[in-house]
1. One of 1, 2, 3 was used to compute relative contact order in percent (Cα under 8 Å, 6 or more apart), and the answer was 40. Which one was it?
2. Of structures 1, 2, 3, which gives 4.5 when distance in nm of label points 7 Å out along Cα→Cβ at positions 78 and 110 is computed from the coordinates?
3. One of 1, 2, 3 was used to compute Cα extents along the principal axes in Å, for residues 14-93 alone, and the answer was 54, 32, 20. Which one was it?
Structure 1
Amino acid sequence: MGVGPIEYIVVGFPGNKFNGEIAPELAKLIDSGTIRILDLVFIGKDDSGEVVAFEFDQRDELAAFAQLEGEVGGILSQEDIDYAAAKLEPGSSAGLLVWEDCWAAPFAEALRASGGVLLEGGRVPYELAHEALSAVE
């Protein structure tokens, strides 16, 4: 079985305003075979700037994440946590998520089998994509 592209995001929650709506949507992506979660860590920065990292089973407000299937864990390092924490304002939190794009694994395998080599890739930010697509429509 081939491995699909692996991606990550750091999602900030200013003022620690987190409502848990993300977990059910991640579950849908996992259940459909679209993605596989490789690692998920949450971090917080208190008002004095102290950083703490925690797993979903350490906070009641993150209990919905316990239902997610297939987390491998151990991918994110302290260096990754420190990197994400540097971008956080005091009194806020973030989630660090690493996943495999399972949907793309067959395509990626075909590219490699054809001798293809990825030269560049990236994501277009929502604001730019929205603007460009609105202009075309």
Structure 2
Amino acid sequence: MAYWLLKTEPDCYCWDDLVRDKRTVWDGVSNALALKNLRQIKKGDQAFIYHTADQRSVIGIADVVSNPYPDPKEQEEKLAVVDLKLNRKLPRPVSLAEMKADPAFAGWDLLRLSRLSVMSVPEKIWQRIEELAKISE
């Protein structure tokens, strides 16, 4: 199993939408590097859902329930999507500011490539986010 971070603008599709829907097609990825990453996602992987804009926080976890496939809503064959299923909300959001202040995150794509919407999460970083989510601020 691999770990991923998927960014979304909360006014477009937010964690509460996934809670309501229980399952969704993760689409709208057009950046070449993000698409390359999306195509590496496999059924059985897990993904953090990260809210952008003013929130800038990891909110919850989704399970990947399909391998990547061509976006059925688009004409362009290079665009891909995956299906996600609700897993669980984190006990509390983990903010970008917290991650920037923690040396465990040094060099990670989230801090280096701020516009990248799909990225891998090394297991040690995944575990650190889960640890931080359990700590009261």
Structure 3
Amino acid sequence: MHILLAKWSSVVAWVVTILNICSAIQFFGLLKSITIRLISIEAGKLNLRYGIMSEAIINISNVESIEISTNLIEFNTDTRKLSPFGELESYNVIIRLNKENTIIGLYRLKKKFKTVVLHVDNKDEFKNQIETLLQQHTRTSFN
């Protein structure tokens, strides 16, 4: 592409080439961030992260239910995907909350939600850990 553009204008060819290199670096940075910034459960909080693209911190006490499902659901102001890629990426876990929470996206854009869908590799283990924490929280709340 650089050679074709250089026949027309060498300045445009170099600008496009530099932009392509910068885009490739950003893409590899995003991929690396996805492998480093993982979903975690720490100190009674569920940290949902999709690399540097989006994140949400949910108190375990705010989780109403968690289910494993790939059924189509309607996305609206109360239901959001953790992934910023929308329909391009599937999901296998649905987390419903008691109270509204916030997903913080790229450029610190905030979106409110009460239901979040995401893809988790070990979905059964993830669901079991959340349900165990919910049971422990319920027992300590009433004791």
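1. On the way: 1: 40; 2: 30; 3: 18.
Source structure for this number: 1.
2. Numbers: 1: 4.5; 2: 2.8; 3: 2.1.
Going label by label, the one that fits is 1.
3. Numbers: 1: 41, 26, 19; 2: 38, 26, 20; 3: 54, 32, 20.
The structure behind it is 3.
FYI, it's all coordinate maths here, none of it is from the lab. Remember, it's a predicted structure, so these values are computed and weren't measured experimentally. Cβ atoms are built from the backbone, for glycine too; each structure is taken alone.
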